[in-house]
1. For which of I, II does relative contact order in percent (Cα under 8 Å, 6 or more apart), calculated from the coordinates, equal 37?
2. Going by FRET efficiency 1/(1 + (r/R0)^6) of positions 49 and 65 (r between Cβ atoms, R0 = 30 Å, to 0.05), which of structures I, II comes out largest?
3. Taking distance in nm of label points 7 Å out along Cα→Cβ at positions 25 and 41 for each of I, II, which is largest?
4. So helix-only ellipticity at 222 nm (-39500 (n - 2.57) for each DSSP H run of 4 or more, over all residues; to 500), computed for just one structure, reads -4500; which one of I, II is that?
5. By the measure distance in nm of label points 7 Å out along Cα→Cβ at positions 1 and 33, tell me the structure among I, II with the highest figure.
6. Please compute mean projected area of the Cα convex hull in nm² for structures I, II and give me the label with the greatest value.
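Computed from the coordinates by the stated procedures, all read-outs in this text should not be read as laboratory data. This structure is a prediction, so every number in the text was calculated from the model and none was measured. Cβ atoms are built from the backbone, for glycine too; each structure is taken alone.
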Structure I
Amino acid sequence: MDRNILKYILDAGLLVSFLGVALTGIFKFKGFREFFGISLSYRDPPMPWISTIHDWSGVVMAVIVLIHLILNWEWIVSVTREIFLERKK
């Protein structure tokens, strides 16, 4: 598989998993629910599903970030060296 296509797929997966974590995290936030007058406890029907989606989206996001870092490691090292070598001058 072409490296750029793989990175594009990873970035799309990262976006989807981020949205899953962010949206469910906002909904799990008690202050958000109170602000909008939603009175749900963590045991009420949608909350266990929301928590499960939140947890698994976080796991998927962590795996994708790790793969992303591995694929871009040479670039990260190169730019880091460039930045710190310029500061020494």
Structure II
Amino acid sequence: MMYTVEIYKKDARTKKGERLVSKNDYEVTEKTMLEHTVKNTYRQLHGFRYEIHETMVTRTNMMGGKEFTERYDTPHYCSPSSESYWSM
């Protein structure tokens, strides 16, 4: 299974109070192993926060009704599952 790890670091200069440091894709057999590695590499004590997402998600095409897969971070307006994609 493929997962994407997003690493954030506290940063008072931004509105959200944090900034994206890295975004990497990993192909692993167990999510727990990846989570353990990331947790010990980017410690919360040092101001890091991480999110682990499944890289590919299944969505339904709005016009045809067929299911398809796309990256989890595909903008809404670029996805065939949204009305804005078909109204351009």
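1. Derived from the structure labelled I.
2. The maximum falls on structure I.
3. Across I, II, distance in nm of label points 7 Å out along Cα→Cβ at positions 25 and 41 peaks for I.
4. The structure behind it is II.
5. Once distance in nm of label points 7 Å out along Cα→Cβ at positions 1 and 33 is worked out for each structure, I has the highest.
6. Largest one: structure I.
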